Structure P
Amino acid sequence: MSVKITNNAITIAEIVLQPSDFTRLVKYHLNEWLGTRELEHEASRLCAVGFSEEQLASFIQRVCKWGNYPGIAGRVLKNNDLLMIRGQFIGAANALNSDVPDVQGALRKIKQIYGLGTSFASKHLRFLRPDVCPVLDSIISKNLGYDEHGYKQFSDDCLRIAEALEQHGVVNPMGREGGKWFAADVEMALFTYLRK
């Protein structure tokens, strides 16, 4: 998948957006998918305490509810040992916190948890490291052509767009420090555009 960035437009697949469109689309996403910021804060706390099993179970439930399929959390927690789940999350966090974040490796770690496919595995990563991890669900895959093997490419493309948005001085409704745009913020806008 190629991304083309000019002063007036950002093109990804067949989609052409103006840089200013991203502000409106992220605002819309935040109004539709409540609790996004709170889940980011919860993920930070979870990482800080080393993925305590009790907090991890709650986090999985909240992410699946945010993703509109709360029943997935029940299947995940019923069919996997919580210690194993914790180990996979620690492994994913280690991959993401290396000098060069290994988003592809982190996705593989979370996908080893029974019941978490690419979509919901990436949703969890999105909250652990929104700066580099977008959500890769069926809407993105179908419309933009990325698959699970192209998760790193999708992350890289989102980061290229994020850099362009920062250079254009586009306001990010997420209120990131220094006006930053994260990979997850770009994906939120793309997802919203594709769903409309």
Structure Q
Amino acid sequence: MGKSKDAFDRLYEVALDQQGYFTAKQAVAAGYADNVHPFHVKAGNWVRERRGIYRLAKFHPTERPDLMLWSLWSRGRDDRPRGVFSHETALSFYELSDVNPARLHMTVPPGFRKGTPIPKGLALHRARVHESEVQDVLGVKVTTPLRTLADMVEEGIVQKDHQEQAVKEAFARGLVTNAQLSDAARIPENVKREIVRLRDKPRG
């Protein structure tokens, strides 16, 4: 009983930081051998969400469990997530425009590969995101407001009126500052100019 409780305590600590979710490798590291995973699913202790991803059945529901699920889905061979939520999903999260994306948008490294098809509810963008362009939100990684605006402008992912709304809102709320934009060496100059144009464009 002691070893079982110790394993549960270790797994719970991991799941606590991941909205109740955990990977098969994390369960093994906590002390649950591979061959007992099906038992815990059948017993109702765990819920199998996707291949190699589980959730503690009695964990209290969180605000955005879908974000954690797909973050863990994006993990690499080292079991660490590779995806960063971005584009329309980040715009929606920061409430920077009225866009309501039908799919979750995530940026992954150019060489990212999965052995299964990309789920229909997920849109992947391939690019390198520097650690300075990412922040942790609800335990997952999301592009910063400035990187989100830059992606929006550079890729033309939303209508111009929504772009203008997002830029003006970001500056008005202090999520993006003039100094941040000026110092952002990783954002192309033409994208910076367009962000400034949208920021300064008269309303209406």
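Laboratory data are not the source of any read-out in this text; all were calculated from the coordinates shown. Just so we're clear, the structure is a prediction, and the values are computed from it rather than from any experiment. Cβ atoms are built from the backbone, for glycine too; each structure is taken alone.
Listed values, structure above:
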| quantity | calculated |
| --- | --- |
| Top of P, Q by distance in nm of label points 7 Å out along Cα→Cβ at positions 45 and 61, largest first | Q |
| Origin of the value -19000, where helix-only ellipticity at 222 nm (-39500 (n - 2.57) for each DSSP H run of 4 or more, over all residues; to 500) was derived from one of P, Q | P |
| Among P, Q, which structure scores highest (criterion: distance in nm of label points 7 Å out along Cα→Cβ at positions 21 and 93) | P |
| For 2.7 (distance in nm of label points 7 Å out along Cα→Cβ at positions 29 and 77, calculated) the corresponding structure among P, Q | P |
| For semi-axes √(5λ) of the Cα gyration tensor in Å computed as 28, 16, 16, the structure of P, Q it came from | P |
| Among P, Q, structure where Rg/Rh (Cα atoms, Kirkwood Rh), for residues 69-108 alone as derived comes to 1.09 | P |
| Source structure (of P, Q) for relative contact order in percent (Cα under 8 Å, 6 or more apart), computed value 25 | P |
